[in-house]
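Alright, structures below, take your time with them.
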Structure P
Amino acid sequence: MFEIRGYKAFNKDQTNRYGFYFEEGKTYYATGEITFGNNGNGFHMCTHLSDVFRYFDFQEEVTVAIVTGRGKHQQYDDLYYGYFDMYVVEEITIECFLTREEILNIILNSIPSDIKKFIMTFSLNELEIVTMIRHLLGQRDLIEAILYYQCNKRDIYYLSSYERESEIQKVLKYLQEQTKANKKSSL
């Protein structure tokens, strides 16, 4: 029998786009022909965490689970956009839900193309942006992607190298100040 582990994203209330609620530790079954797509049948999942966010609007509150898919399945690769190993499966077990910190740790240990997809599709909070920038200091292209997609710095790619570096330092300083202020106000 076919079996694969991966990830599945849900709305913040652990429902899918059709309002069906999923619980940790439970297994769910689809009946009928298993087909991929918005009007398909079965449970969609991805083997790369960064790929699950493709199916959600750029939002901060998404729930993600580690899942195991089994049984009848279809695989889909979108070579044009760089999404691979996406599946629709007949049976899915919700192994565990991930915290935002766990999601970030998995992504930061991914390959650069997966990190960039994540940056482009997941809404990070200020502390997460600071964490990512610190972790990615040697990878300017990914930091520039953070500024473009997460900080709304739409002109970043038109600036000189010196101006880009200056912009990175300004954003990092601002975010660090905001993080300190938020910590003080929560005490």
Structure Q
Amino acid sequence: MHIALQRERESRREESVRLLLWMFLATITMLFAAFSSAYIVRSSGSDWTRIDLPDALLGNTIVLCASSITLELGSWCGARRRWNLALCGLGGALVLGIGFLVGQLQAWRQLQGAGIFLPSSPHSSFFYLLTGAHGVHVGGALAVLGYASLVATGPGRVEARHWSRAMALSRTFWHFLLGVWLVVLLLLTQY
């Protein structure tokens, strides 16, 4: 009976965390929708001057896509209880995610090296705003992935039920941010 109550509590907690995640993702969606709308409206202004986007963006996009693929592979291996490969996949996603953030800082340095700063033009302001807001969320997702790896591994071991729960939420958040990045990149290149 005690085990059944504990599992019921865990199930309710998991449902609550899942609901909170989806509410958070809806909030992020609204934030980026507002930024995107403002960007599109502002881009029709007579003082709108496009900046040359940093070369680092292509590499950063590849790194972020690779991190999503690596996370999926790790999750797939974990579902098959291949724990060493699963943890390698999760670790690879974390390293690539950090690489993405470092690459974003490099993109900002490229712009600054060209004399383009936040207040240089409306386009540059939106570039810094959109990529900075996305970077903050990626940093949060990296913290979630790091926490998920701790939860999944427990005190020195990997447990299948903890792994699947931690990965389900982490994957949703991570892949969502990849989608947001692709929309931001499309927006920045088209307007």
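Here, each number is a calculation from the coordinates, and none is a lab measurement. Because the structure is predicted, anything quoted here is derived from the model rather than measured. Cβ atoms are built from the backbone, for glycine too; each structure is taken alone.
Here are a few things to note about the model shown:
- For helix-only ellipticity at 222 nm (-39500 (n - 2.57) for each DSSP H run of 4 or more, over all residues; to 500) computed as -30000, the structure of P, Q it came from: Q
- Entry that produces 0.10 once FRET efficiency 1/(1 + (r/R0)^6) of positions 71 and 143 (r between Cβ atoms, R0 = 30 Å, to 0.05) is calculated, selected from P, Q: P
- Taking relative contact order in percent (Cα under 8 Å, 6 or more apart) as the criterion, the top structure among P, Q is Q, with the largest value.
- Of the structures P, Q, the one that 3.4 was derived from, the read-out being distance in nm of label points 7 Å out along Cα→Cβ at positions 55 and 175: Q
- Comparing distance in nm of label points 7 Å out along Cα→Cβ at positions 63 and 95 across structures P, Q, the highest figure is found for P.
- Value 62, calculated as percent of Cα pairs over 14 Å apart, for residues 87-150 alone, assigned to which of P, Q: Q
- Ranking P, Q by mean count of other Cβ atoms within 10 Å over residues 39-46, the structure that comes out highest: P
- When volume of the Cα convex hull per residue in Å³ is calculated for each of structures P, Q, structure P comes out greatest.
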